[in-house]
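Read-outs: derived from the displayed coordinates by stated rules, not from any lab. What you see is a predicted model, and the numbers here were worked out from it, not measured in a lab. Cβ atoms are built from the backbone, for glycine too; each structure is taken alone.
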Structure I
Amino acid sequence: MSESDIRPCVTAADGRRTFVYFPAAVLVYVVDDSGKVLLLSDRASGKWEVVSGALEADETVLEGVQREAREELGPAVRLRPLGPVHVASIHYDAKIRDMIDIGYLFAYEGGEIVPGDDAAGFAFRWWTLDELAADDVPVVVPHGQKWLFARAVDLHRLWRGTDHPLQPTPTPQIDLL
């Protein structure tokens, strides 16, 4: 077995279960009240993407998507977390063959969008589902999955009026014994 075939693992405290570690990326779907989806572009490439980035070691999923949204959309943007859109495992590259992609939905509640952090200088635009469905709109994140935009808009319509917490804080620990 080569080094590239070995995946890092961790064993539960009781020694009965072993779990594989996977790198995780978060994708942030931002939808406004009219059902438009916010995308960013680095201008030079002309390609569009949702806010995205790596989940850091000390974060919950919700903390990671909130951090990425703040970093890439600016501190003045007000977003309400609604819940997951889609979770998938993907092949990232030759070294990271398996990665977990976690798409998370936010309702846009106002505030000026000023792309920052690694999105500084990016263009941004609100897109309708019909516009995004066009073959000439180059979307790189999520790659080859434009159907996720319709899912995000549908979930936004479903969840936007709810007032209950969508993720408990702090995240509960699970004791399987």
Structure II
Amino acid sequence: MSQRSEALAARLEQGARALAMFASALTGTEWHSRIPKDGRKVGVVVHHVATMYPLEIELAQMLARGEAVAGVTWDAVHTINAEHAQEHDATTKEAALDLLRRNSSAAAAAIRALSDEQLDRAAPVSLNSDAPLTCQFMLEDHAVRHSYHHLAILQATVRRRLSAAKAS
């Protein structure tokens, strides 16, 4: 295991733990709160992050092998997210947190298996206008960042909800 892959895996685990700690403390009402503009429930987004780890790792592993990521578009991402939200609208906190724990652990293990040479390998990525991106960039921009990105949004959603409750 390289120091770089270890650092990436540790950052992914840190983000997943932070998301899990936040989510585990949510009330039932907070868990089912809808995110402004997004429309998904807070709990659905926790489940979404957990669900996406395997796909994000698969795409990074393609780049690690020097294979282009083709056919992945933002329209496809939005469709996947919408279908996931509909299918998992009633997800429980226990189920989402279990999936988050299992999938983040598997993602971290997969990252730790990558060499520096694999992290540096680049190939075109359709999601980014076929720009040649490295495996490390794909990991940082997707699997590693994902929990941090959504955690910030979920925290803001809960804060707004609490502020609105206090104001009324």
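Values as computed for the structure displayed
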quantity: Top of I, II by mean count of other Cβ atoms within 10 Å over residues 44-51, largest first; calculated: II
quantity: If Kirkwood radius over Cα pairs in Å is computed and equals 16.6, the structure in I, II; calculated: II
quantity: Computed 1.06 for Rg/Rh (Cα atoms, Kirkwood Rh), for residues 36-83 alone - originating structure among I, II; calculated: II
quantity: Source structure (of I, II) for helix-only ellipticity at 222 nm (-39500 (n - 2.57) for each DSSP H run of 4 or more, over all residues; to 500), computed value -5000; calculated: I
quantity: Structures I, II, by distance in nm of label points 7 Å out along Cα→Cβ at positions 116 and 140: label with the highest value; calculated: I
quantity: Given 1.5 for distance in nm of label points 7 Å out along Cα→Cβ at positions 28 and 156, calculated: source structure among I, II; calculated: I
quantity: Identity of the structure behind 0.8 (criterion: distance in nm of label points 7 Å out along Cα→Cβ at positions 108 and 124, calculated), options I, II; calculated: I
quantity: For 38 (relative contact order in percent (Cα under 8 Å, 6 or more apart), calculated) the corresponding structure among I, II; calculated: II
